[in-house]
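Pasting the structures here.
Values quoted throughout were computed directly from the atomic coordinates according to the rules given, and no laboratory measurement underlies them. The model shown is predicted, which means the values in this text are computed figures rather than measured ones. Cβ atoms are built from the backbone, for glycine too; each structure is taken alone.
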Structure P
C-alpha cells in the first residue's frame, strides 16, 4: 500500500523498469462486487492494477454525506489482496489537496444537465481528482463503472478535451439479486427501503419494454417512468428521463438508441441507475 506520492513514485519507477502496463481503478472505497468487476477487467487488460481509495471532499456539497461516507479500509484492502491487486494507493486529503492548492477543473458541457442541476459543484470535483490521479499514475487504461453513466461521459469528454493518453473504459453495472445496482450507499437502506429501491431497475425494464413494443413519445415514456416510481413508494425524484447517450440531451422522440436515467431518494439515500436501450 502506498499512502504518499513518494511511496507511489518508488513503486511506479519499479514498474517502469519492468516495462509493466498499468490499469487504474479509481474508487472512494467501501468496495463491493461492482468495484471488483473493474479490478477483474483491469487484470485482463493490464500487467499491473492500481486501485486508488480516496474519499474526495471536493465532489461533496456541504449538505451531502462526506462525514458519514463509509470507510472500511481494512476490509477494502483485504478484498483487493484476494482479488490480486498489485498496488493500493490510499492518500490522505492533504496529500491530494495541500493547503496551497488553488487549481481546479471546470467540468465539460455534458456535466451541466441532470446531476449538474442537482449537484452543481460535483463534477468539477470529480474531474479535478481524476485528472490528478491520471497525472500521478501513468495508466494505459482507467476503469469506471457504467452505473454512474453521466460521470463516465464527463470523464471521457475531459480526457478527450485535455488530450490525455490514458484510455477511459466503462464497465457494466453489477446488480444485487433483486436488481438494485450495487452502490456503496446501499448500506444506508433499511429492509423496507430496499424493496422500494428495487423499483428503479423494474422501471428501467418497463420503459425498455414499452420502447420495444413501439412507443416512441419520449414525454409519455418519461411520465410513465416517474409514475411507476411514485407508485412504488419513491417520493423524491430528481429526474427520470430518456436522453441521448453521447451528450445526455433529453429525447423528445425515440428514434435511435437512448439511455434511461433515474436519480431519486429512497428514505435519506440518493440512488442512481440507468439503462442503455437499443432501438431497432
Structure Q
C-alpha cells in the first residue's frame, strides 16, 4: 500500500473535540460577567479548589475556575496547555526567565487571534487550533510516522475550498448541544451506521503515567535529573526533582511534564550528535 487517506482536520473544522463543548460552557459564563469581576472571584476559587486529577471531569473544577478568571484567548490557552502558568514559572530557572524578557507562551495565540477573521468565540478557538495544534502537532505526527514507512497520507478534509466553506458555516451546524461534528455526521448517515457515527469519542493516548512509575521509572529519574538537562541552565532542578518524586510516589500525575522534558532531552542528544548507544549511556 502506497497511499492512505486520513480524516485529520475533521475535529478542528467541525468542532469535534470535547474541549470545544467545555469551552462554550465557559464562554457563556464569561458573557454574563465582566472580566473585572470574574478575575478576582474565580481567581480565588481556582487557588482554593483542590487539584483532583483522580476525580470525574465534572468534579475537576480547578482548571475551569482558573479559565473563567481569564479572557477568551487566555482561558482557552489555559485549558489546552500542557503546563499551568504556575508550573511554567517553577519549571524554568531564574536566569532563563530573565532571558525571556517577559515573553509568555500565550503570546503565540494572541498573535493568531489578532489576525482571526471571526469574532465568534467558538470559531475563534477553532481558528487558533488550525494555526497551531493542527499543523504543529497532528499533521507533524502523521507526516513523520508515514514518511518513516514510505507511506503517502492524503488529507481530503484539508482541501482549501472545503476548509473555506466550512469555516463560514454557523457554529450550530458544527457543535449542536453536546454533539460535535454535527453536520459531518448528518451528511454521512445515508452511508454509515449510527453505531459508527455516534459512538463515544475514542482517543489513543498511551499510559505514560503507569510507564513512568513502572518500566520507565529509572529512565525518567536518570534523564530528567541528569547532567545534560542540568547543564543547559534552563530548568529549576529543585522543581524537576519534586515533579519526579510526586509522580513516582503516586501523589500526582505529572506524566505530561515528564514526557515533555524527556523529549527535550532527546532533542538535545540529537543536536549534540549523540548516537543511540551514547544516549543510552548518558
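Which structure, out of P, Q, was semi-axes √(5λ) of the Cα gyration tensor in Å calculated from, if the result is 34, 27, 19?
Details: P: 33, 20, 19; Q: 34, 27, 19.
The read-out comes from structure Q.
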Computing relative contact order in percent (Cα under 8 Å, 6 or more apart) for each of P, Q, the value 25 comes from structure Q
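For which of the structures P, Q does the calculation of helix-only ellipticity at 222 nm (-39500 (n - 2.57) for each DSSP H run of 4 or more, over all residues; to 500) return -16000?
Numbers: P: -11500; Q: -16000.
Working through the options, I get structure Q.
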Note: Cα Rg over 2.2 N^0.38 Å, for residues 132-243 alone at 1.31, derived from one of structures P, Q, originates from structure P
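If FRET efficiency 1/(1 + (r/R0)^6) of positions 84 and 260 (r between Cβ atoms, R0 = 35 Å, to 0.05) is calculated from each of P, Q, which structure is the one that comes out at 0.50?
Values: P: 0.50; Q: 1.00.
Comparing all candidates, it corresponds to P.
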Across P, Q, distance in nm of label points 7 Å out along Cα→Cβ at positions 44 and 68 reaches its greatest value in structure P
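Given a value of 20.0 for mean count of other Cβ atoms within 10 Å over residues 28-35, point me to the structure among P, Q it was derived from. If you can, show how the numbers build up before the last one.
Numbers: P: 20.0; Q: 12.0.
This figure was derived from P.
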